[in-house]
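**Q** What follows is a set of structures to go through.
Computed from the coordinates by the stated procedures, all read-outs in this text should not be read as laboratory data. Note that the coordinates shown come from a computational prediction; the quantities given were computed from them, not determined experimentally. Cβ atoms are built from the backbone, for glycine too; each structure is taken alone.
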Structure I
Amino acid sequence: MKKKPRNINPFTDFGFKKLFGEEASKDILIDFLNAVLEGDISPILDIEFSKNEHLGPTELDRNVVFDIYCRTESGERIIIEMQKVYQSFFKERSLYYSTFAIQKQANKGDWNFSMCPVYCISLLDFSLRNTEINPNEYIHKVKLLETNTGKVFNDKLNFVYVEIPKFNKKLYELETNFDKWMYLLTSLEFLERLPEKLQSKIFQKVMGIAELLKLEKTDRKAYEENLKKHRDLKNALETSKRLGYEEGIEKGIEKGIEKGVERAAISLFKEGMDIPFVSKITRLTEDQLLEIFRREGLV
């Protein structure tokens, strides 16, 4: 019999913000960040949430919205985001995001370019496709290195990528506090009680916040709507994979891509996804989709 969820899914937008993005749960975020960045910075004692939308300096610049953007008591800027869908230029996107946290440190008037480190933490609901990383590791830390010595050349720009699907450790295999965090997050939705190895004040607080029965009525409704979108996206991506859409993109076969995208769009539409949603997944315009659906007799 299929298990019934007892807690919020922390990888939904609602769940992620509920656990990590509220002032009342700031101590949870601090513990999580100390686990992720252990060995990179001194233990974080306090953080200040910043406005998570940042505008470019001109109208031509794109807006950037971070999931969570905060500043430590010693000045480090930390960007945390959940990334659910693989993008061809994902690394470039991370770099683009980081520049806003750098530019915000510029002082008006005389400035000697002194700045605090920026950390971009990306929680990925997919596996990276990079030959440069260790395929047996689920967390990757990227810094600016001098290639001859392999030593850090500049510590002001730092990236952390966490491949969630790669985490498969059992309870007895958990070594670091971040291992424990990952075990909790990947198990949370159906977890009835904390195992002995995860008994801590912070994890108990996570369980208390995440319990579905304790959500206010308005929060429960917002979560259920968000969870439906999350599941729709998951199903849509699985459909695209079955149709060989991603394979066609990777091989760069133009005709194959075109046909793969059309088949994916048709399948998603038949499964009940609306046109704006299908447009987001396939990157086809709504007019292009209408033309395809009319040709197939679907509209």
Structure II
Amino acid sequence: MNLPETESGHPRTPEWRERLLLYARLVRLDRPIGIFLLLWPALWALWIAGEGHPPWPIVLIFVAGVVLMRSAGCAINDFADRDLDGQVIRTRGRPIAAGLISPREALGVFLVLSLVSFALVLLLDRRTVALSVVALGLAVVYPFMKRYTQVPQLFLGMAFGWAIPMAFTAVVGSVPWSAWFLFGATVVWALVYDTQYAMADREDDLKVGIKSTAILFGRYDRLIIGLLQGLLLILLAYVGYLAGRGIWYGLGLAAAAVLAVRHQYLIRDREPAACFRAFLDNNYLGMAVFLGLVADYALS
């Protein structure tokens, strides 16, 4: 069968393929930074819980779950922001804001991805399944918080960090204190990078009434981010102490500290593109901590 042609004579892309491409844009598969920022804390937790040797089936389940739930989170986020994204320069091209996907379709994508993710969790133990319900609740609640609180980044951090207690229950069947300190570090980290992200949109957010820590912190934004970066490194160091980690983990934290200084340099003039660059660069900070963990367990 010949495909229908456009006016230029080229074959037209099948409609089902066009919809899939739009759904891929909806869930940001073309922009995987959110996957990495969600993945690194989960991997930190799995390596510490498994003492350097987490069960690979559990690792694969968590990696797949991270991709699915981050994608589901993007769909529900765009549904929640459907009346706001069109008023912000950086987000006005998103599929719902551009009228390419209906809000009902976005809800459908969210439900399908959430169900597939939950099916994966059912392969794990009962405690982890119970914790996954909290993870789903956080994913649903977070996108709406920017309307009601000045610190929606706090809810983002809780949503991104909830993989940590889930990872510990999946591997060792309990959530020790070290896991909660690691969870706290992840929440602080989200406050750092998502404030940098919000700094890029601050002027538009003020116009449309979106709340954020970038607006709340005002002219003290760089100072508060710096204090949070210091707290993040202290919490990660304490987690390493509780887990009995050594020099290689310390080198990973040193690399993370250097990257934090670089981020401060990037946001020094509060220029939107540079603030967004700092946000993206946090991927390498998370990677540095993880590689330090892997090396420490492998070489100790």
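**Q** -24500 is what came out when helix-only ellipticity at 222 nm (-39500 (n - 2.57) for each DSSP H run of 4 or more, over all residues; to 500) was calculated for one structure; which of I, II is it?
**A** Numbers: I: -12500; II: -24500.
Checking each candidate, the match is II.
**Q** Still on this structure, I have one more. One of I, II was used to compute percent of Cα pairs over 26 Å apart, and the result was 47. Which label is that? Numbers along the way, then the final one.
**A** On the way: I: 54; II: 47.
Computing percent of Cα pairs over 26 Å apart on every structure in I, II gives 47 only for II.
**Q** Follow-up. Ranked by FRET efficiency 1/(1 + (r/R0)^6) of positions 31 and 119 (r between Cβ atoms, R0 = 25 Å, to 0.05), which of I, II sits at the highest value?
**A** Numbers: I: 0.95; II: 0.45.
Going through I, II one by one, FRET efficiency 1/(1 + (r/R0)^6) of positions 31 and 119 (r between Cβ atoms, R0 = 25 Å, to 0.05) is largest in I.
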